[in-house]
Structure P
Amino acid sequence: MKIGSNAGHTLPGTTGCGAVGLINESVCTRQIAKYFNELLRANNHSVIDCTIDKSTNYLKEAVTIANRQNLDYSISHHLNCSDDISANGVEVWIYDFNDRATVAAANRVCNELSQLGLRNRGVKENKKFAWVKNTKSKAMIIEYLFCSNAKDVGLYNPQRLAEASCKGLIGQVKVNPGSVGPSENNDSRCSYKNGEYNRQARVVNVGSKGLNIRQARNTSSEVIGKLVQGSVIKVDYCIDNWFSVWENGKLGFVYGEYVQLI
């Protein structure tokens, strides 16, 4: 499939930015969208990034990008927010309940996300929301959780949210059958299987040069930090042998050849 992916709203502090509760919507939607896009590509789907970081009319611009392509789906990632701090759960907005294929796909997304512990608020129709109204393809707005609710925020994990929404949309998130899994890996020079690890690892094989923490999963992306030989870190999600890590409050990526699971 060919899928348009929009990280909802503009950057924090700009016109059109998202809600701020216990966590910041604009920050979180970009974290979720990054994993969502990578997972789709890893599963042989095409992704068109419709994210707009700065604009006085970001929705119009995002819809224009989506409509330039012959997309199967247009997906916009969001977090909900409410003055009622007890409001919680996941919901998906679509344009028309008569569109049975989109209703079915949206229900699958809700169901997969609810497996993470989120309350399933279900699929909802709105004919005024610009994203679902004006995009030419089938469209969804995924409201993953409430950034104003402590229980929901406690469940926030961008990798797991992205994997669940991908699974709901495409039916199955496949891993690389040629790689080895976490229980099998005692050699840091092996490739790691795609998926969530959520465990400690030691930095190895880097000598005095150290291990670069990259902004994205490639060696040409910006270096945002460095780890010394022997450092112990927590690795989260792996795609194409790149692990996501959190360092000094920032999301980054390290290459699997240079970490060994403990």
Structure Q
Amino acid sequence: MRLHRLVETFDESVRRCHTLGDIAHLLETAGCEMGFERFAMAHGLWFQRPEARLIRIDNYGDYGEQFISRKDYLHDPVMNAGQRASKPFGWSQLGGLTRLGRRQMSILIEAERHGIRSGLTLPVGVPGEPWGSCSFATSKQELPSRWHCRAAMAIAASAFHEARRLCGYPARAQELPVISRRKIEILQRAALGETDPEIAMILGLSRSTIETYMTQLRQAFNVGTRTQLCVYALRAGLIGFEDILSGF
């Protein structure tokens, strides 16, 4: 089957899936047609907290269970790289995306022993949802052609989208409140852990003014605590990780 037709057929079929098992069957079939014997799709959080609302499907067999029992997901270079990448990447690029120490290399070597040698991963990051990814892999030293790889990533994106649907994502969207630039600046400083008196001193405002702003922000987001406020602001994209973390 021609690649464009393969992608179109997959899109049509995956929209009709009722279970993650249905999607797994489609991924395995499509992967084989593109030259990939293995696939894996998961929310990273599933490995720490397996729940029905989190995604995890693959055809890794015994190796997949070994990966979990050994807690290799804590050090897996593909998962680590996926959390730092904004576009699909081949596993030959891992060294430029994440640390490849002794533990990471041992995971890659063990995967190769089970026929998972070369791969391609699509990272998926949706604000307010667990980070995830979808990978296709082969036992061969080289990946299929770039056109097959592009088709694989289009299929991976479609599959993850529909898996999210089956797991109840996205949550019902709420209209964002209109927040002034000054309040966003205060939000950023609150997320850094600064207290109201500290924010007042840095911005040259009175403590009562900062307390009023914080009250208005909690009311705007309909939350009761400072922590909830910062989490909602992060989820809404009003502040970013770069605003509150240094060197992460």
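Readers should treat all values here as calculations from the given coordinates under stated rules, not as data from a laboratory. Everything quoted here is computed from the prediction, not taken from an experiment. Cβ atoms are built from the backbone, for glycine too; each structure is taken alone.
Taking distance in nm of label points 7 Å out along Cα→Cβ at positions 153 and 225 for each of P, Q, which is largest?
Once distance in nm of label points 7 Å out along Cα→Cβ at positions 153 and 225 is tallied for P, Q, the winner is Q.
Tell me which structure, out of P, Q, gives -7500 once helix-only ellipticity at 222 nm (-39500 (n - 2.57) for each DSSP H run of 4 or more, over all residues; to 500) is calculated.
P
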For this session: For mean count of other Cβ atoms within 10 Å over residues 89-96, find whichever of P, Q sits highest and give me its label.
Result: P
Problem set entry | Identity of the structure behind 1, 6, 13, 16, 18, 16, 13, 9, 5, 2, 1, 0, 0 (criterion: P(r) over Cα pairs in 5 Å bins from 0, in percent, calculated), options P, Q | P
Exercise. The value 0.10 for FRET efficiency 1/(1 + (r/R0)^6) of positions 161 and 209 (r between Cβ atoms, R0 = 30 Å, to 0.05) was derived from one model only; which of P, Q is it?
Worked result: Q
